[in-house]
Each structure stands twice: as C-alpha cells, then as structure tokens.
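Structures for review follow.
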Structure P
Amino acid sequence: MTSTVRRAGAFAAIGTLALLVPAAGRVQDPATTTVIGTAPFVAIAVLSLYVVDDGVLFELFARPGDRRDQRLYGLAGFALAAAGLALITVQFDLAVAGYVGAVCILAYGNLGEQAVRAYSDEPVFAVAGFSAAGFLAGVGAQVASAILAGTGLDLPTTLFFAASGALLGALLRTVLFERDDPLVVVSIALLLWLFADLDVPVETTRVLVALGVTVGLGYVSYALETASLPGMLTGVLLGLLTIVLGDYGWFLMLITFFGVGGLSTKFRYEEKQARGIAEENEGARGSGNVLANSLTALLSLLAAAASPEFIPADPQVFLFAFAGAIAAAMSDTLSSEIGGLFDNPRLITTLRPVPPGTDGAVTWQGELAGVVGAGLIAGIAGLMFQSVATVGVAVILAAGVVGMTADSLLGATVEGRGIGNQGVNFLATVVAAVAGAALAVATGLTPL
C-alpha cells in the first residue's frame, strides 16, 4: 500500500466521524448534538496545527506541503470544514443526510482515486475511482445516518444525492488542488441541501437510467475528444440533473446540443486552425465552456423544480426558458463553427467586412446554420412536449435566434473589455431564456 493510499484511508476514517451528528441527534438537544458533532473535528484540527509535528501520525496524514511547513494544514482544513458543516447542519436544521453524505463522498472518493492511481496514471480511471467510491460511500453514509437517527430512508433520493454529490466532487477535484478539499466538501453539502429543500419526487429507475446514459455518453465524448475530462464531468452532472429534475425531453434537448455542438467544433478543425478561429485544446470543450453555454438552462431547470412552491410561477415558463437557452447555445455554436469557414464576414453592428475570427463578425452562411440549430432544438421540444405545439416551436426558434444575435452584438461591443467569450456566451443564453419565457407568456402558451 502506498503512502498516498494510506493517507487517503486515514482521512476517510476521520470523515466517518460525521456520523456522530445523526447518532447524537437522538437526544433531541441541539446544543448537545452540536458539541458531539463538532468537538472531535475541532480537537483534530487543534492537534494538527499545534501538537502533531512529527512522528508516525504526522507521516500518516502529511501532504507534501505539510512536511515543508511542519504542520498538518491539510488535515486541519478538512476537520474544520467538517466541524463548520456540522454546526450549520444542527443550528439551521438542515438535512443531516446531506452533511454526512458530503463528508463521506469526499473522504472515500479521495481514497478510491488514490487506490486507482496506485495502479494507473490514466486521469479518467482516477476520476472513475473517485466517482465510484464516492457514490458508494454517499449511499452507505446516508443509510447509516438514517439507522443511527432512527428515521426513514427514501432509496431513490439516496441514490440521487450520492450520484450528484460524487459527480460534483469528481469535477471539482479535477480543477482544484488537493489542498482545496474544504471547498469541495462545502460545495457538495450545499448542493445536497438544495436538493433536500426542493424535495423533488425522485424515481429509482430514472436515476439509474440517467447514470447509465449520461456516463456512457460522457465517456464517448471524452474518447472522441469533443470534451476535456472536466468538460465531460460537467456534462454528465448536468445530464443527470436534467433527467432526474426535469424529464427525458429536457435531457434530449441538452444532449443534442452537447453532441451536435461538439461535432461541429471538430468539423474541418484543421482548416479552422489555419484561419485562426479554432477552439483551443484540439476542440475539446472544457468545463468553463460547457457551463457558459448551459448554466442558464440549469438554473431554469432548478427554477422549474422549485416552482410553484418556492417560486410563484408556472413551471412551464421555465421549460421555455430552458429550451430558449439551449436553442441559443446551439444556434451560436453552429453559427460560429460553420460560419467561420466562409470568407467575407461582416461586423454585425456596421456590416463592414472584417477579418475571420473578429468578435461580433457574422456571415450569412453562419446565420443560416444558427437558425437551423435553433430549429433543431425547437423541433425536439415540439415532439417531446404536447404543451409546446406549433406556436411553442416558433417561440423557441425565435428565442434561439434572439440569443444568437445577442451573442454577436455583445461580441462586437463589450467582448474583450472586461468580459470574455464565455461571459458573452452566458449572457446570450440569459437573453434567450428571458425571451423564450416572455414570448411563451405573451402568446398564451403558459401563465406567468
């Protein structure tokens, strides 16, 4: 067993102390539960910072930077994060399963990652090790929490919490450093608490189908090099949330954008390189690009899940916002990737000829491709949802074109002046989502 695996195992053992919160919860005294849940972690943090500076324990928990500083900063940070989350959980009466699940997902996910790294240096295998171990630990932690607290257990929700937490943790671990584990565990806990508050009905079959489909398609995108490893994980997580919180129709729109958009980036890639308009990283889109194009859709999905209980609006409004945002992302991607292959682009604000790749430049071929892209998303929505119908298809198509046009206008006016390409993409999808929702209400397709 390597030292990194031993260290990860020791951290996992410390993380298991999170189960003290549900165990102490039986006394029904928040003050006592807080002390029992936080005191061990606080004690570990104090020992890490001021007492243990050499010997067997130090070598067991020390990361490379800790040895240089002669302080177990990594262990102290993890323990303090766990203590803080325990305090917040008890004091604000948040979902205990979310807290316990978050701590154990990170701790045991890291153990799974290090165990795989001991045998293979392939990053995708390490991510798989984190995800699988984190998922199993998340399920086990929630089951143990329910037993210790004497509460019921909803299996579909348990699986969904464990899967979404493990995927988010794996994503953050690919873009952050090992010392950032406190940020990772806090992020997982916040996500699980959000889902617990939404209290969306979850079906076991849908969770399992979502995992199978999204993981399979995600690996294909990674193998085809249309997405980087973080980009693939982002897409898988978004796909899981879309199927579980939305429906298969929502997911079909999203995965169509990911698939067609990714392939369009690869289309005649060498020619795009020669013209200076090719995406970086051989066209493999990263997590930033994926989120820039789909964050608005994700927020629309969460808003639909939260309405009308938490948001006083009809859920259908957010379906059109979601579809409009995806249509804009598809439209803009095809407009850029196809239109950039043609000569004589013109700046959208002045219609003057500009060099290829100029921000805000358009070609009629690119505009046509963008309309087709928006139409594809609108057509899928029309086929999958009876509430969309013919008028709804036109609304989504219009929202997509509006978003594409907004992207070009923002590119010509503000891009490069404090706002980058990804920021412009995000703002364009926001414009399209608002347009889609507003047009749906204006045409009577859905009440506000």
Structure Q
Amino acid sequence: MTRRRTTAVLAALALALGVLSVATPTSASGPAFYDTPSVLPRGPHGTLVRQRPLPALNLLRLQATGYEVMYTSTGANRRYRDLVPGPASVATGTVLVPRTRWRGPGPRPVVTFAPGTQGQGHRCAASMQLDANIEYEVGSPQALLAAGYAVTITDYAGYTSGRQHPYVAGQALGHDVLDIVRAARQIPGTGITTRSPVAIWGYSEGGAAASWAGELARSYTPELRLRGVAAGGVPARLADEVGFIDGGPYVDLFLIAVRGLGTAYPAAGFLDVLNPAGLAAVRSNDEQCMVTMITHHPFRRIRSWLRPGLTPSRVVALPRIKRALDASTLGRHRIHAPVYLYWGGSDTMVNPLGGKRQFRAYCGLGTQVRRVRYPLLDHVPTMKVAIPGVVRWLHRVFAGDPPRSSCP
C-alpha cells in the first residue's frame, strides 16, 4: 500500500472517531486526585477511596450530575485461574446521573460502560478524555443518559495510578467494570443502591471487558441485579487476533497488548519475545492515545519485532504465553442474564470470527443471546451505527421483556 493510501486510511479513521484534536487532556480534578494512597481503606473490592464533582462545563454538556471516583479493585489473577481475583489495586472512573427525574418503574437503572481502546498513555484515561471533550465514545454514555439511565465509566486500573494499563487482560478489566458500580453506591445522593437494576455495555476492548464482567458477575459481585450484557466488536480469543492484525493498519494493537498482558501476567514473559526493535516500538507507544498510536507502525509485519526464530504463530504457542492468553479467552462461563452480541462483518481491527465463536459458546452454556451482525461495516462505523439498537435492547431487558434469543 502506498504512503498516500496509508495516510488516507489513518485520516479516515481519525475522522470517524471524531478526535482529530491532538490537545493533551487535562483533568480539572488535578493530579493530586489521582495519587494512589499509600494505605488503602479497609473493605471489600469496590470500596470508594475518594470522589470529586465533575467540572461544571462537563455536567452542562452531558446534562447530568457527576463525579470522578477512585475505588479499589483486584486486577488480574497471576496464577491464570479463571475466577479468582488477583492482587489489590485501585482504579478511577466517572459516575453520571441524569438531571431528569426517572419516570420508569422501580429504581433508576444503571449501565456500567466499559470504554474501548484508549491507548497506553496515562493521559488517555477515559475520565481525562471526557474532561478535555475529546473522548471518542462519548456518544454511548450520552445516549444512555438521554434514556434516563445512570452511567458508570471505569478508566480501568493502571491509567491514573502511575502504572501500565493491563490492556485486554480480561479478568482485570471485568473486575474494574463491576467494582465501579459498588463504588457509585457509596456516593450520597446518586440514587444508586443495591436495588438498582444493572446492565453492562462495551465495544472493542470494552466489549471484552463487558463480556468478562458478565461472566464474573455472579461469583465476584453476587449482589448485583444484573439484567443484561451488551458487547460489540469483541476480541474474544486473543490468539486469533495476532495473525489477523499482522501487516494491517492496526498492528500497533499487538504492541500495546504485549505491554498490557505483560503487566497483568509478568511471569508469562511477553516482553521476552521481542528483539531490540520490538522493545523500542513498545516504548514508543507508552504515552500515546488511540488515534496517535495507530499512526506509528501501520502495515508492519509482527515478525520484524520478534527475536530470531520466532513467528507470531510460535509466540502464541509458547506455553507460558498460551496460558496467559487462555486466561483471557471468553465463552467459558455462563452469563446469567440476556446478552446482546454485535459485530461488523467487514471488521479490519478485530477478527469477526471471534463474535461468531463467542455466540456459539454462550449458546452452548445456556445463555440467552441476541446476535446482530452488520455485514458491510468495519469496526468504527459499527460502533457508531449500533448505539440506537443497543439502547432499544436495554429498554427491553430493563422492562423484563428481552427480545427472543438467536440461539438455535
């Protein structure tokens, strides 16, 4: 592909995301808010550490009352066992409640929204991007607030704690998505309580996080009144993604996955497979957000970053790496609530086969799954086009009337 074509592809993606601005996000809450306390408060995971009102301009734009929050979570499990929480950590995020009165039956529902790939830089946290008005997924929480739902949006662990974000480490992400709901219940005046019905929604990395939260919910946060899980563009089996993005426009996702999974599973040796050029490429993305990141190494071959004798297929087959990848493979645990799975049939960022396999796996486990495929759409257009359909589905599941399952 020519350099001119490469530039055009990346510019089109940036326009689709709606974030051509390269301004550095600055949080109105200041760095001190994000400093991790040397001693965490006692209590179960999901304990609120601190809170702060959102800036007035953000609240006016979102038509909500809201808070930035810091809360405890438990990270990934370093022994690779699927359902055991890992070491304690903290995460930050945003809690939003519509200004309009809830007019539906029962308590106001809560949707815990799992952001998609933000990048690896600390400044890329969703709360900071929201503060700077450059968060590319803002349309999803806006649609939820307009529907009258309270919204929690995790930053995930690592972004604001001075550490690395455990990118695509499924259990860590799922824990963060669930624990922010617990934290929101501890903020006076939000109306979010243990009686609040809850749904989970995410796309791309957020789709994996939402799916993991659904699989973990019954064992990890059993008090949650889970009503449904919506997940789109899901990288359901990470081993399948490596070959899919190799040599394509989004090959930098391999680099941040190596960094993120290496953070979650340090004993697996992810960084050990890289040659000096690969290590330099990983470091070059450490402070980059999504749109800037994907312009670094488009259309490169992954093999050029690997140590001699290694290929992408050999890397994912290495015993320790294979175990860590298997620990983030979805579809092994039943979700005890209706699921809405959707993906673009022409996706060039996430392998569409993952959605099909996840659908079959959940059906086989007895989960009710509504499947929606957008045959002609790529990854980013699907994210945007699917929003109204997801919100309509959420209306149905909160009303106790989910659409008929697509399972055979």
Structure R
Amino acid sequence: MSSASSKFDKFLENIFEDEGAQGVVECFDFLLGAFVITEQSVVVGASQDFIDMIEYSHQELYGMSVMELIAEDEREEMAGIFTNNDTQRYELKLEPKSKIIKNVLVAPRIFKASDGKYRLAEFIDISMSKQKEEALFESEKKFQSVFERAAVGMARVSPQGLFVEVNQKLCDMLGYSKEILMKKNFQELTHPDDLKKDLEFVNKLLRDELTTYSMEKRYFHENGTIIWINSTVSLVSSATGEPKYFIAVIEDIGKRKEIERRLEIQATHDPLTGLCNRQLLDIEMGKELARAVRYDRLLSVLMIDIDHFKVVNDTYGHQAGDQVLEELAKIMELSSRDTDIVGRYGGEEFLLVLPELDNKQALIFAERIRKMAKSLDVVFNSQHIHISVSVGVATYPEHGTEVEKLITASDNAMYKAKANGRDQVACAG
C-alpha cells in the first residue's frame, strides 16, 4: 500500500471513529455519492445521493444487506469481489425500490476501524451517460457549486501543472487573486524541498499506478511566507485514457504543524532552559562522534556541574535555583559556536559537545566558562546569588571512542575537579 493510500485510509478510520459511517460518506457527498457496508455486506452509511437513487429511506436502508440492492444477475460476481477484498473500479447494476435498474460506476476503498473492516463505495450514476468520463461528476453545474462553496481550497490543474480553475478559498489561503493565481503553476508555488516527491506522485497518477495521492507540503504565500498544506490529488482522464486534468483538494494545516513543532520541542528540549535534553544530547553527540570518526577529526566534551547547588535551593528557594540554571544556560549558549551542542544533562549538570576542538583548546574553553560562571550575579528578590562550577573535559579519541565512554570520562574529570576543591577545570585521564 502506498504511503498516500495509507494516510487516506487512516483519515477514513479517524472520521469513522469520530462520526461513524455516515461521517465517512458525508466526506464524499460534495463530489460523489457514497455508501458504506460492513464485512458482512450490511449497509451502515449512505449519502443523500445514494438514498435518492435507491429510493429507500435511511431507516429502511440501514441494516439491509447490500445484495438486496444489487441486480440478481450480478449478485454472485459481487459476492466474489467482496470476499476477495477487490478494490478495482467496476460497473454495477443497482435495483431501486421502483425496480428500475440503475447503472453506476463504483470506486471502492477498504478501511479499518476498531470493530473491523468496512468498504466505502463512491459511485456515479452513469445510467444516462453516453461516455463514462462524463459521469465522473453528476453535473458540471453541481460541481461548480460545490467547488466554490467548499471549506477547503480546490483547483483543477492541467497535466502540465498549470492552474485551470481555482476556488476563492484557495486564493484566500495563498493570498493571490484568481487572475494572478491562474497564471501560475503548482511547481512554482511548491517549496523546492517538497517538489520532487510531489512530482513523483503526479507521474504515478499519469502512469495509472495510483488513483489518488495525499501529501503534506509547503506552499509559498503571496507575501513570501511559507504555509503548510495537505494536498489530495486525483486524475480525471478521457474515455480513451488521456489525462484531462487533476483535481486537487488543499487544506491549510498550519495550526496543526505548529502544534506538532511545539510537541517535538517539548520532547527534545529542557522546558526550563530551552537547551537540548539528555535524549537529544545523546543523539546529536552520536552524530558528531560518527562525523569525527569518518573524517578523522577531534571532538571534545565538557561536563559542567554547579557547586553546592543544593545550598542555593535550600537558602533561596527552588525558584531562585531555576533562575540560576536559566542564566547559566544563557552564558553557555552565548559562549558557544553555532556548531557546538549545549544541553542540560540532568539536575544542575550541563554537557557541551565541541566538534573539532582538541584537548588544549577545550580546556581553554572550559576555563572561560568557569570564569563567566564565577562572575555571574543572579538577582532574585533583591538578593544577589553567586555560584561556581566544576568542569570536566574529555577528548576523542584520547579519552574514549564511544559516546558513553566520552561522557563517563568527562563526568569523572568533573568529579576530580570537585575533589580538588571545586571551582576549577580538570581533564580526563
């Protein structure tokens, strides 16, 4: 299953769990008719278009076997399709209450829910159609009405990527007038880092390897800012199989991406100081050590611990202690290079990873940090708090060739500094 199909199926699953089968079919009611059946072929959801065509009320329809709605000469074949979980498009003859047979084109999709599998069938009535592609939408008038009223951005896009038609919601989302947006193509609006993947999906649609795809990507707003969107794209082809245009449904997901970004920061950064947390430190240090090994470069590590920090907390309170941690973190960030990694290792301990610094350079750096900490004047409730730090230094490959060994070496050196009287720097070894 493609990632796009998987995401779409997950979307259906979420809708089903929140709003039931009827919620699923209503997602498609604005373009196509739709109904949902269980693994046992029982109808549990139907769009108004399906209700109108089949001529049964919701009350009559729900709980019926879909086989009762299929023309008798096709029931055996459809039973096989349902049993084999076949999701290819097919034509089907339905028998409404009036017994006047209706021919429909069905695009099925199977999705899972907590209580089992369900089959969503999107359909188009092609009874009166001479050419099947003209039946992809019930009527151009209905499509145009829905196109403009949709709560999401919508566009028709040519096989070459040019906007053929756009709705007002998409214009508002991107900040362009219709006239200007119609002169652009989706490639120039798409962030370069997302374009390759997008074009790969497009080519799969053109090669008939996919019927639809959905992806999150970035668009450029008219004012130059970047907005996150989710784009779901399908290809409409002619009766001879020639691609006519793409239909793109575009949803603004900026708020959701911002929430995801905040959650990611919370998971990888210390909430008090904003520095890398221990988990991220281990990951980033692993990357830097691998780079040092590969390119035969040096790497130094500093373990920094605040001396007698418990006394600060006991004397001035934990809020004062938090302020000391925050201001010491600022000192280390301002003193570090862009390539350095600064993190809170735990409690009052901080870890600095210094790529391409040898042991001598790292000791000089550590001494500078020690002096800056010594001169730090933290004012809390009109009280002046002064601290000192003990710093341990270890360098790859002299003191270790693995992340854990380097950290242990720097930690042991830090405790050596404490044993020697605190407020000083000590080297591993």
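None of the figures in this text is laboratory data; all of them are computed from the coordinates on show. A quick note: this is a predicted structure, and the numbers were derived from the prediction, not measured. Cβ atoms are built from the backbone, for glycine too; each structure is taken alone.
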When P, Q, R are compared on mean count of other Cβ atoms within 10 Å over residues 147-154, the highest value belongs to Q
Just checking, which of P, Q, R has the largest value of distance in nm of label points 7 Å out along Cα→Cβ at positions 91 and 243? P
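Looking just at mean count of other Cβ atoms within 10 Å over residues 115-122, which of the labels P, Q, R belongs to the structure with the highest value?
Working: P: 14.4; Q: 24.6; R: 17.2.
Biggest value here belongs to Q.
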